[in-house]
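A.B. asks: Below, each structure is written out as structure tokens.
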Structure P
Amino acid sequence: MFKQLGIYTAVGFVALVLLLSACSEENTESQTDVSPDLENAVETAGAEEAPEVIKPHKGLDQEVTPLKMERDGSDVYIKMTAQITDIDIDDGDTYKAWTFNGEAPGPLVVVNEGDTIHFTLDNMDPAIPHSMDFHAVHTAPDKGYADVEPNEDGTFVYQASNPGVFMYHCGTDPVLSHIANGMHGVIIVQPDDGYPTDDEVDQEYVLIQNEWYQYNDLDNMTNEEPSQVVFSTKALHDGQPNTNGTVGALLDEPLEANVGDKVRFYINNVGPNELSSFHVIGTLFDDVYIDGNPANHQEGMQTVGLPASGGAVVEFTVKEAGTYKFVTHQFNHVQKGAVGKLIVTE
């Protein structure tokens, strides 16, 4: 996990011990209180092994909780959970993920431009506060994205005033830990007047790119390369696959289209750290809407750059039968799992 710290680690460790010994008594009253339940998260700091599972999370594998959404005119009532659920991210690699609703990425949320979102977060995590940061809304973060304490719930109201394909994630500090441990997903705000190409589209899917690191290891998440980079899909329509961020998920459950179809992907790179250079091998993008906003229209693109949290709507036409792989054109990430396929038949 840590790379050749050598003598610098030994010297730093000795200095740290001396410093803590000298200062422990005078700083006792000024230290921030840390819940005993969280102490296990840092028990192995400095050891050359992955951090242990936080004590209240040991043996905890909460069942997937369905997303709850109800509409009353332009008011949309959404209830989600923050919970701890085991996610298989690779063969033989199960991650005790911090999740929304037991999925990583979390469940797809789709609303309309102008909707008022009444959002409730039920924090089922027994140890850690969580929150919701919707990139699709305007709100004061200390109010609209406020922490919800363990075993409590909180309700927040905001308007989805801009169309597009947006990331959502837990915004509780340290944000990197919460996103990288699995608390991320996508919210689509459908434009009032649709996209200019709506009548041309035959198939549409949602794609999400994310990274995995060593379990709950903030140093690794901050300073090292991801262990896996993966694509998942969330069902936009009945009968479509709905996967977690698992290596090979969209090779095992490929997307489908017919020759001549115009295919639309709603895509988001939830990161948390890496760029995506999204490309479909064997075709070009006829139409691209950066961040999913109809005003940001481009044509004839080979690759679409997606910063961490960036989204897009990309459309292309498949002219021959065959297997079309989609990748990030950063091929070191393809080697780590960032590849899926679209099967095109006559």
Structure Q
Amino acid sequence: MAEAVKSEGEERGGLSLKDQGNEFFKAGNYLKAAALYTQAIKKDPSNATLYSNRAAAFLHLVKLTKALADAETTITLNPQWEKGYFRKGCTLEAMERYDDATAAFQIALQYNPKNTEVSRKIKRLAQLAREKKRAQEVESIRSNIDVGKHLDSLKSELSEKYGTEEYWRDIFSFLVETIETNIKSWHETSKVDARVHFLLDKEKTQTDKYAPVVNIDKAFESPHTHSSCFSFLRQYAEDSFSRAACLVAPKSIISYPQVWKGQGSRKWRHGQSDGFFVQFESPVLRKLWFIPSSSEKGLTLCRDPEVLDVNAHEVLPRLFKQTFSNSQ
């Protein structure tokens, strides 16, 4: 609050300009208060209290650059007065410059160690700094999606199964791109569509007849729709000469099979989490992940992919006829 100490200046109705400013400040008329402090400063330009009071008024008016300038002037005029550092700290806090604000408050505390308000400010700023840092981390995670690093071990498995590097790298890139695209969708809309993405054969597939994506939003409504969809997809994979497939399905739409309800060794720890499944299918390799989702700092955030046992938790049965050789 503005200082109540009298200063030199023109008296009006028994009150100095500063005292008049204080009255308006107390009444919440910060614009008028700032104007009166400005008049008082013209008459008494070396009065630190006037700059401190005007800094407080500017802070309420969210004129932060002006408030900071007045706080700095207060410190220059009276470097051992805690209030200048307090004003500076409050302004820097409003600017979300939490580290700088903390430094200012710490100086204020040096000149008045018993000031509990400053101590509370320092403690609060430490919390705000942690929250700001975490919010930046969350935004960074959302913006810099790198699924490949979580699937690195899959490269060696694919390399063992497929002899040609170009061939297995195509499959790996297809899987990574599919997952990353759906994570971005989840971050933006908190949902993904239930689809199967197919890696079509560039030479053999009739692209006018077979699309690389098939919607399967009705597949998980009942055992009957599930069976029908699986039969269709298995035939589709064969007829389109697909090299691999990647199923993506949000957990929320799955009425059958609810694979997260398994017990014992079949149980997994994300039974209560929102998120989506990614099931990779190829003739020589099958994998299953669950990508859990949470809300943090007001943002939807996908967590790291969790590997599941595809034999215990498969969302769909095997789509490709199984082969064991390195043939393509």
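A.B. asks: For which of the structures P, Q does the calculation of Cα extents along the principal axes in Å return 72, 47, 34?
C.D. replies: Numbers: P: 72, 47, 34; Q: 97, 46, 38.
Value 72, 47, 34 for Cα extents along the principal axes in Å corresponds to P out of P, Q.
A.B. asks: One of P, Q was used to calculate distance in nm of label points 7 Å out along Cα→Cβ at positions 78 and 142, giving 2.5; which?
C.D. replies: Working: P: 2.5; Q: 4.5.
Derived from the structure labelled P.
A.B. asks: A value of -16000 was computed for helix-only ellipticity at 222 nm (-39500 (n - 2.57) for each DSSP H run of 4 or more, over all residues; to 500); which of P, Q is the source structure?
C.D. replies: Details: P: -3000; Q: -16000.
The correct label is Q.
A.B. asks: Assign the value 2.2, calculated as distance in nm of label points 7 Å out along Cα→Cβ at positions 94 and 214, to the correct structure from P, Q.
C.D. replies: On the way: P: 2.2; Q: 6.2.
Attributed to the structure labelled P.
A.B. asks: Match the computed value 1.18 of Cα Rg over 2.2 N^0.38 Å, for residues 62-149 alone to one of the structures P, Q, and report its label.
C.D. replies: On the way: P: 1.18; Q: 1.37.
It must be structure P, since only it matches.
A.B. asks: Still on this structure, please answer the following. Assign the value 14.4, calculated as mean count of other Cβ atoms within 10 Å over residues 190-197, to the correct structure from P, Q. Write down the numbers at each step before the final one.
C.D. replies: On the way: P: 14.4; Q: 19.8.
Label of the originating structure: P.
A.B. asks: Could you tell me which structure in P, Q was used to calculate distance in nm of label points 7 Å out along Cα→Cβ at positions 54 and 318 as 8.2? Provide the component values of the computation, followed by the final result.
C.D. replies: Numbers: P: 4.1; Q: 8.2.
The read-out comes from structure Q.
A.B. asks: If mean count of other Cβ atoms within 10 Å over residues 118-125 comes out at 19.9 when worked out from the coordinates, which of P, Q was used? The partial results should precede the final answer.
C.D. replies: On the way: P: 19.9; Q: 17.2.
It traces back to P.
Since every read-out is calculated from the coordinates, none of them should be taken as a lab result. Quantities reported herein were computed from a predicted structural model and do not represent experimental measurements. Cβ atoms are built from the backbone, for glycine too; each structure is taken alone.
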